[in-house]
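Next come the structures, one after another.
No lab work stands behind these numbers, since they all come straight from the coordinates. Only a predicted model underlies this, so the values are computations on that prediction, with no experimental measurement involved. Cβ atoms are built from the backbone, for glycine too; each structure is taken alone.
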Structure 1
Amino acid sequence: MPITDREKTIIDCLDKPQYAGGILEVDKSLSHKELNFEKLATYAHRIGNSTVIRRLGYLCDLRGQSINLEPPKTRTYEILDPTMPKTGTPNAKWKLIININEFNSRVL
C-alpha cells in the first residue's frame, strides 16, 4: 500500500523545496497530466503552512491552472525558493518574493 501520492509529494516538496531540488523541480512536476488539483488544494490547506499555499497558488497562476486557493491576507512576504538568494521581485497577490530569474521573466 502506498504511503503517499503525487499530490501529497508535491505539497511536501513545496514545504521543503531544499529536499526536492528547489522550486524549479516542483514547478516541473505540476505539468503531470494526471494531477488532481482539487486534491493538491486540500493537501495544501491541511498542511497548515501559508507559504505552501502561496507557492502553490503562484505556480498554478503561472501555468494558467485554476486551483481553489485564496491569496493570503497578510502584509508579510515569504521567499518563493529558500534555496536561492533572498532578493527578487515581490508578487503582491501571493505575498512572495520571486527570487528565481526564470519566474521573473514570465508574465502573470
Structure 2
Amino acid sequence: MITSYGVALPLPSLPLSNMTRSALFAWSRTAARELFADGVTVNLACPGPHATDRMKELAGAGGGGPLGDPEDFGRLVAYLCSAAAGFLTGTAMVVDGGATAAQR
C-alpha cells in the first residue's frame, strides 16, 4: 500500500489525514499477520516529498525543501512487490531523505 511519510510524523494542519494514516498502518500490521501464512505480504510504502509535478508546483509556491527522485520511490515499490521481499511484511518503509529520522 502507498500512503505518506505522515505515518511516521503527523503532518501539520491535516488531523483527519493523520488519523487515517495511523489507522491504515494498524490495519496493515493486523492483515500482515493474518495473511502471511497464505503467501500474502502487506507493507506500506511511505513517500516523503518527491519531485512530482505537484510537489514542484508547491515548492515554487514556498513549500520548498529537498525533493526526492520519484524513481527512487518506484524502485522501493518494485522491491516490495518482488519475490526478494517475500519475507518482509507488516512494515512501513519511509522514503523521505531522513526528514522524519529524528521523530521515530
**Q.** Label whose coordinates, when semi-axes √(5λ) of the Cα gyration tensor in Å is calculated, return 21, 15, 14 (choices 1, 2)
**A.** 1
(Q) Ranked on distance in nm of label points 7 Å out along Cα→Cβ at positions 13 and 37, which label among 1, 2 comes first with the largest value? (A) 2
Q | mean count of other Cβ atoms within 10 Å over residues 45-52 - structure with the largest value, from 1, 2 | A | 2
Q.
Computing distance in nm of label points 7 Å out along Cα→Cβ at positions 53 and 93 for each of 1, 2, which one ends up highest?
A. 2
Q: Using the calculated result 23 for relative contact order in percent (Cα under 8 Å, 6 or more apart), pick out the matching structure from 1, 2.
A: 1
